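Asks: Next up, some structures in structure tokens.
Values quoted throughout were computed directly from the atomic coordinates according to the rules given, and no laboratory measurement underlies them. On a predicted model such as this, the values are computed, not experimentally measured, just so you know. Cβ atoms are built from the backbone, for glycine too; each structure is taken alone.
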Structure I
Amino acid sequence: MKIYTKTGDTGITSRYDGCRIPKCSTEFMTIGEIDELSSRIGMLCTMVDDCVFLRKIQCILQDFNSYIATKNHENKKLPPLDDNWVTELEDKIDFMESENIPLTKFILPGVNIDDAQAHLCRTQTRKAERMIVKMFRSEEPGRIPIIILTYMNRLSDFFFVFARWKCLKNGSDDISYHW
């Protein structure tokens, strides 16, 4: 089977539900932002010792893209969404934050490579979140499940705290890079 189909050569492509729409649509721009986030997380995985939780985040993002790429959720078998994903993020945030130095000033990303990449994940999460919010506010009610919005909001917090925690674990003081 060939990877290229040539069906998108004119800028039109298919959603998961088979409907053909422009590649510049909000849906595909949102899917692209989430895909970029997953790639950035993949890069972060190459830099840290244990990336099991990060891989889980990537899988959850793939599930979110399934919902975004499907207009009529009732007609497709979509992966289940779990409210516990948000709680799990919050638990990880709380654990790392309990070890972090109290934050009293703005910090600059780039204390070390882990910190820099985690902040790239954080900013890409916010970019994807803005696209999801745009879809949420412009589409029919229920098209974008609220858990996707909640999770993405919490995920950027996770990457912020994770970046600071990685500085701590790598023996760097993230507070030293502030203004």
Structure II
Amino acid sequence: MKRVLRYGLLLLLVIGIGVLAVGYSLPVAHETWQSSSSRRAPAEVFAVVTDYTRYPEWRTGVTRVEVEGVHGIGQLIREHSGGDVVPYRIETFEPPSKIVTRIADADLPFGGTWTFEITPSDAGSDIVLTEHGEIYNPVFRFMARYVFGYEATIEQYLEDLRKKLGDPDVRLPGR
């Protein structure tokens, strides 16, 4: 029995070292994007995306949002999700077509920006959400790359937005 336990612990150690080694070998920075469309006009989509205090009503996992500052560049948004709080600062605010948010806490194990691009289309609007992310912790890098996928959060956001807007599930081809 002790031998099985030793081999089990050794196996866990080897797996842990492997995860760390692979995590360290992955780049800190990544870029990913997803797109969708809406039957709504760009101004309507923009209004929903920038109504941060209502995120808990439609965003999966977001339980509370605190907003500081004037609507636009420099505004600080703190999203509460479970026990975590992630602050974002608005860097670009160009109604009704573009918003860039940046994670505003250097102590988090990740950082980067989300760029929302909303353009008019024959059906209403095309929406492209791009993440320029950084993951500082090598275990988180491994998990993001091989377990969750870099695009998981963007996909969930766009799915939640689609439902909020009452749109069918339509993904756009690559840009």
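Asks: The value 1.91 for Cα Rg over 2.2 N^0.38 Å, for residues 2-81 alone was derived from one model only; which of I, II is it?
Replies: Label of the source structure: II.
Asks: Turning to a different aspect of this structure: For mean projected area of the Cα convex hull in nm², for residues 50-145 alone, the calculated result is 7.2, so let me know which of I, II that is.
Replies: II
Asks: Taking distance in nm of label points 7 Å out along Cα→Cβ at positions 26 and 154 as the criterion, which structure among I, II has the greatest value?
Replies: I
Asks: Taking 2.4 as the value of distance in nm of label points 7 Å out along Cα→Cβ at positions 106 and 162 derived from one of the structures shown (I, II), identify that structure.
Replies: Structure of origin is I.
Asks: Looking just at mean count of other Cβ atoms within 10 Å over residues 10-17, which of the labels I, II belongs to the structure with the highest value?
Replies: The structure with the largest value is I.
Asks: Can you rank I, II by mean count of other Cβ atoms within 10 Å over residues 114-121 and just name the one with the largest value?
Replies: Greatest value across I, II: structure I.
Asks: Work out which structure the value -9500 belongs to, where helix-only ellipticity at 222 nm (-39500 (n - 2.57) for each DSSP H run of 4 or more, over all residues; to 500) was derived from one of I, II.
Replies: II
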